[in-house]
1. Out of P, Q, choose the structure whose coordinates give FRET efficiency 1/(1 + (r/R0)^6) of positions 184 and 336 (r between Cβ atoms, R0 = 25 Å, to 0.05) equal to 0.00 when calculated.
2. Check the numbers for Kirkwood radius over Cα pairs in Å across P, Q and tell me which is largest.
3. Who wins on distance in nm of label points 7 Å out along Cα→Cβ at positions 200 and 216 among P, Q, i.e. which is largest?
4. Thinking of P, Q, which structure, once distance in nm of label points 7 Å out along Cα→Cβ at positions 8 and 72 is computed, gives back 3.1?
5. Here FRET efficiency 1/(1 + (r/R0)^6) of positions 152 and 288 (r between Cβ atoms, R0 = 35 Å, to 0.05) was calculated and came to 0.85; which of the structures P, Q was it taken from?
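Nothing in this text is a laboratory measurement; each read-out follows from the coordinates by a stated rule. Predicted, not measured: the structure shown is a model, and the values here were computed from it. Cβ atoms are built from the backbone, for glycine too; each structure is taken alone.
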Structure P
Amino acid sequence: MVAGQPYSYHKHQTRFQISENRDEYVVTCYPETENLSSRALAALEKRLRMQAIDLTGTYQLYLNFAKQNKLKGDYFQLFVDYTSFHFQANVEMFQSSGWEITNNIRQVTFRCKKKDFTIDVTQYPYSLEIDDLLLAHYRRHKTQASAQMLYNHSSFTSTHYLMLLHDFLSGRINLNDELNSLQAVYPGSRTEISVYNDNDSLLFNLADDIELSLKDKLQVPLKQLLYIELTSSGRLTDKNYFYQQYIELLNPQNSTWENLIHFCGRHSSIAPEIPTLFDIIGAYAGGISPYTVPLSTSNALYTEAEKQFSLNNPDSALVLLKQSVNYEGVSAQNMNLTGATFRLLEKPKMALPYLIMGFMLNPEQQFLIGNMLLCLNEIQYPHINNLIAFVSENYTIDQWSKNQIESINK
C-alpha cells in the first residue's frame, strides 16, 4: 500500500481512479455512456461529483485501514464495496475539468485541495477485518480472482481451502462452459465410469478439452482443484499424471490441508493394473472428488464388515469393505472403517486415502479423526500438531478421537 499511488474502483458502468499529489486529491471518472445530450451530461457530471466526494473520504479511510493491517496488495475495490460511508463537503471544493475525450474515452476529473477535505479517520469507526473482507468477497462472487485473493493472504486457513475445494468440485465456481459440461456429465459416477468404461469418449474428450483450455489460464488454488477433477474423471492411463500435477501444485506451507495431502500423496500406493473404484480411492490420497463417486444407498455389506471388525477379523472385514465400496457406494462410514481396518492390519499408509475421503464427506464422522491421527502418528507425520490444532478448532470431535489426541500429545 502506497499513499499517492492511483487506486481504481468500478461501480455499475463507471470506472473511477483516485490518487493524490502533495496538495490535492484527484478523482477521474470514466463512465460508459452512449451519445448523451448536453443536459444529460450535466446531470451525470453532478452525480459523479457527489460520488467523487464519497470516494475521496473513503480513500482516506482505506489508507488508514491498509496501514493498520499492513496490506501489501490492492484491496481498495473490496474496501469500498463492503463499507458505506457518505461525507459532507462543499461541492464547489471539488473543481471539475469538464467533459473531456481522450482516445475516444469520455472522462471528467474532479480535484480538491487537501486542506479543504481532510477527514478525521477516528470519527468513522468500522468493524472490518481483512480476512472477513476477503471471505465476504469470495462468497459473493466465487470467481478465480476472489479465490486467489483469499488464498494469497496470510489469513488463509485449511477451512478456507476446504470451502474452495467443495465449491469448485461441486460446480459452484463458474469458470467456463467445458468445465460446466464435464461436471454435469454422470454426476456422482464419473470416477466409477472412468474406471470401468475406458471407451467413454464423451467423458474423456471433455476432460482432455478442459485441461487444454484451463491449465494455462488458472492460477493456484483453482489450478490445484482442476487436477482433482481431472484425476477423478480422466482416463485410467492419465490419472497418475493428473494426480502428480495436483501434488506438485500444492503449497505445503500455505495451509495444513495442503501439507497433509502433499505428505500423503508422496506415500500413496499404486493401483493394480485392473483396478476397482475401491483401489482408485486408495491410490490417490485427496485426489478423488467426493462429488464424482457414487454415494452409498444401502449398507448390508458394510454392516457385515462392521461385525467382522468388531470380532477382530480385519481380513474378513476388508474383503467386505471392498465389496461395500464397489457395490453399495462410498460413505464416510465405510471410508472410516476401511481406514481403521488397514490400521489394525498395521498398514497406516494404505489407510490414509480412505480416511481423507471420509473427512471430505463428513469430517465429524465418529472415530474418523482419531483413526486419521493415529495413522499419521504411526508414519511420523511431522506436522501432526498443526493438524490436531486445525481439527480441534473447527470440528466437533467424538470422545474416542479425543482420547487418541491425548495419547498422541503425551
Structure Q
Amino acid sequence: MISIHTLGEFDIRINNKSILASIGYSFKSLRLFKYFLTFHGQKLLPYKVIGDFYMDEEYSEPVNVLRTQISRVRNIIAWNEYGIKPFFTIESVGGYYTMKLTKDCWVDFIEFERFMGAGENLLTTDENQGMEHLKAGLDLYKGEYLPELVDEAWVVPIQSRYDRTYINSIDAYFKVLSKKGLYNRIIEMSEKAIQIKPHDEAINISFIKALMGIDDYRYANDHYQYFSTKLYNDLGLAPTETMKELYKRLKSGKVDASDAIMNPGKLEKTLVEGLTYKGVTVCDKDHFRFLHNLEKKNKGRSERDAFVGLVTVDSKGPISLTMEEAEKGMENLWKVIYSNLRRGDVAAKWNDSQVAVMLYGLREEHLNIITQRLKNSFHQEMDDNKTTINMKYIPIE
C-alpha cells in the first residue's frame, strides 16, 4: 500500500513506513514531484511549469533543464529496492506534461476533497451519511497543505482553498451536532481543531459554547481567558465583539441554544470591530483591565517597557465644557488616537471624557513627544479655542 501525505506534513509511505529518508534525491527533485502531484491529472505546458518552478532562476535552455529534472523525478524512488511498481507516471503528450497516479496510490488531499464534496452534498439528503463523510474528511486534515512550501506562490491558493474547506466543513459538522445536543462530540472535535487552527475564532467559539452546553462554565471561562491571552500575545489582537458578547453570556451563566454555533460568514463581518491590523487595538474596559493585568504578570519575562495612561478631554479655561462640546472633543480624540498610536498599543473608552491607553516599547523620555503630537493633532481637528486634551502616564511595573 502506497500512501502520500501532504496535509500538515509531507511523507511517502509504503505499508505505512516512511521512505523519505532513503530517497536520497535533492530537494529540487522532491519539490518538483510535489508540484506535479498538486496538479496531477492536469495538462501542464512546459513554460507554465518553468514559470512557477524556476521563477527565481535563469537558464539559457530552461526546457532542457526541466526535461532533465523530470527524468530524475521519474526515478526518485528505487522501485526494485522496495519490490513495487511505479505508482505514478509523468507523460509528455502533445506538448504537455501530465502526472498520473496508479489506483493503488492513496493521497490524503484527494481523499479529503472527495469526502468533503460528498459530505456537503449528502447533508441535505442523508444527514447521517453526510456526517460520516465530513468526519472522515476532517480527520484527514492534519494542518496546512505542504506547509514546508509556504513561500511558494503556486501553492498558496491551494493552501487557502483547503483551509477554507476545512473551516466551512467543520462549521457544518458542528451545526448538526449542536442541533442534536451532542456537545461532547463538539468538544472532542474542537480540541483537535484548535491544535490545527489555534487562532481561529469560530472554532474557539464553538468550543466555548459546547462547554456552556454541558454546564461546564468554569472550563469555558478558562478557555476564553486562554484564547484571549494567546490572541493578544501572538497577534496583538483583542477579541471581536462576537467573542466579547459570548463572554458576557458566559459570565451571566446563560447560553442561547439557537445560536450555539457561529456562522463563519457572519463572523467575518465582525472582524473589524474592536481590532485593527494597521494601528491601535481598541477594546472595552473589561478587556483593557485584563490586558493591563496580563502585562503586569508578564513583566518579569518581558523586556519591553509599557505605560498606562489617561487622555482627558478638558477645557482650556475655568469654564467647563458643555455636553455637546465634550462629545465633539471625544469624537475628535478618537480620530487622533486612530491616526497617531501604533500597532500593538491599546485604547479603551473609560468614561464620557477620558480614554485609557497602554503604550509599549517606549522610554519615559518619549512620552512628552507623544503627548505633544497628540495635542497638536487634536487642536488641528478642533475648530474652537476652548477644548484641549491632557495626558498622564505611569509605568506598568
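1. Q
2. Q
3. Once distance in nm of label points 7 Å out along Cα→Cβ at positions 200 and 216 is worked out for each structure, P has the highest.
4. Attributed to the structure labelled Q.
5. P
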